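Student: Below, each structure is written out as structure tokens.
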Structure 1
Amino acid sequence: MTTQTGLPDTVEKELLRRHKAASTTVMGLLIATVLLCVIAYLSRRFLARHDNDSLDIGVRIVIIIFGLGSIVLRRTRFATMRLQDIGGLGGPSALLKTLEKTTLQVALIAASLSILGFVATFLTANDFYTYGAGLIAVVILVYCYPTKTSWIRTIQRFARMDDEPKASVLSLE
């Protein structure tokens, strides 16, 4: 039985379950990132300034690497050839698992980035770390936010449904 999306009922149920889990996690991490920025703003008058050049350079480099690395990770994991292979071999379930897992990995990179900035702010009393890392984390979280329509299109495009004929293997006789 197919639903209004054109997907079988079991696939749609799994899609809804995995999409809800991924989108709720991304939204929760987005809220947590904003809360860390608010906490850093409210606590800045209680922190003593400690300049540390090596920490400054290290944190800035890590922010750049995490920001660019999360984009590279997402684009690599969602490459067309990779999704075709996963959808052809594992079907829609494997494709949904890949979509969810990659989304959560990128979101966790963003969350670790905002935590890094928050900790660096408390070590040095420099607001830039939390605000800069928080801004990049918010951009990453918005970038990786899963839309249901994109997941449906991905499944429709790349997944081999169970009722479709499997690829035949040529035998040499």
Structure 2
Amino acid sequence: MKGAYLLDLERREDHRGFFARSWCMKEFEDHGLNSQFVQINVGFSVKKGTLRGMHYQIEPYQEVKVVRCTMGAIYDVIVDLRRNSPTYKQWIGFELTSENRRMIYVPEGFAHGYQTLKDNTEIYYPTSQFFASEFAHGNRYNDPSFGIKWPVPVECISESDRSWPDFVD
């Protein structure tokens, strides 16, 4: 989807292990990506099958996120909500794990959610905007408008995430 990227670390390996940058302002800017982050969030889920999402903020607080799983594993999903996009209302998902160290760059105008694939899973993600509760929105994880296929049964979800409304064009 245009504007969304799966990011792999460029590892410099030797007998000790490896070193890599997970973020570099200059590299992000050289690729036309937003590099201005104002907040860093950490999410921890105790139970496999925990689902969080599908969240987004509306203007003027639309945000970029760069999501990485630092412990355990998640199935990370984004939905394109940009009305003029050729991938409008389409979704894509990726497995992010502490082992593969992949990250997903979630651009403005996308809903984001994830499901834990292991117990005791943690994610870490900077955002380009401060959280503004009055601009926070979401859609249900099982909204028929998107048809997201989650890899494991939903074992744990908040009442607010279960209660998001159906998507309306």
Structure 3
Amino acid sequence: MSRLSYAIRVTLGEEGGYSDRKADRGGATNYGVTQRTYDEFCKLSGRPQRPVKQISMEEVLLIYGTYWKDAHCSYIPEPLDVLVFDAAINHGAGRAIKLLQQTLGVDVDGIAGRGTMQALHEEMTNGDIVELCTLYLEHRKNFFNEIIAKRPDQEVFRNGWYNRIEHLRGLIGE
């Protein structure tokens, strides 16, 4: 199984199906794909616009592949690649990379450029992947807390978000 296939399986286990909760800032979502993302995908691929509730699994997989690429997951070592991918699906590729940059202690700009990738390589040469993954998940948990602090109505998602972090923590062999 490819790393992308594995990452998709992990993330689909967290995303579930269709949701259109009023409190969800992303709006209508199916398998982690928002209506806005689906509209953009349909436009770019010449497909007719339709409700995200009707998204096919083939379309989900194509969109997920884009997130894998945009977050540069192919260049990130295991199991951090899956953590970054899951964050990309949940927050967007730019935020997933910003979390990685925070973890690495480099400039945070959301672009996985030479400095970020060099710092990642150095960390992997000198560091501990489990420690790096643990720190990444802590930064992600802090990001969830920041969301709640700014938008208290997002508190309803805290347990689900924390459960997601704990599930991912189980993948890193702590």
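Every read-out reported here was derived from the displayed coordinates using simple, explicitly stated rules and does not represent laboratory data. For clarity, every value in this text was computed on a predicted model and none was experimentally measured. Cβ atoms are built from the backbone, for glycine too; each structure is taken alone.
Student: Could you figure out which one of 1, 2, 3 the value 18.0 for mean count of other Cβ atoms within 10 Å over residues 70-77 was computed from?
Tutor: 3
Student: Also: If we compute distance in nm of label points 7 Å out along Cα→Cβ at positions 78 and 126 for structures 1, 2, 3, which one ends up with the highest value?
Tutor: Largest calculated value belongs to 1.
Student: Quick check: 1.00 is what I get for FRET efficiency 1/(1 + (r/R0)^6) of positions 30 and 142 (r between Cβ atoms, R0 = 30 Å, to 0.05), calculated from one of 1, 2, 3. Which structure matches?
Tutor: For FRET efficiency 1/(1 + (r/R0)^6) of positions 30 and 142 (r between Cβ atoms, R0 = 30 Å, to 0.05), the value 1.00 is produced by structure 1.
Student: For relative contact order in percent (Cα under 8 Å, 6 or more apart), the calculated result is 16, so let me know which of 1, 2, 3 that is. Mind dumping the intermediate values first?
Tutor: Numbers: 1: 35; 2: 32; 3: 16.
Of the options listed, only 3 reproduces it.
Student: Out of 1, 2, 3, which one gives -1000 for helix-only ellipticity at 222 nm (-39500 (n - 2.57) for each DSSP H run of 4 or more, over all residues; to 500) as computed from the coordinates?
Tutor: Working through the options, I get structure 2.
Student: Looking at mean projected area of the Cα convex hull in nm², for residues 46-85 alone, point out which structure of 1, 2, 3 has the largest value. Please list the in-between numbers first.
Tutor: Working: 1: 4.2; 2: 3.9; 3: 3.6.
Across 1, 2, 3, mean projected area of the Cα convex hull in nm², for residues 46-85 alone peaks for 1.
Student: With mean projected area of the Cα convex hull in nm², for residues 62-133 alone coming out at 4.9, pick the structure among 1, 2, 3 it was computed from.
Tutor: Answer for the origin of the read-out: 1.
Student: Which one of 1, 2, 3 has distance in nm of label points 7 Å out along Cα→Cβ at positions 6 and 94, as calculated from the coordinates, equal to 3.0?
Tutor: Only structure 3 yields this read-out.
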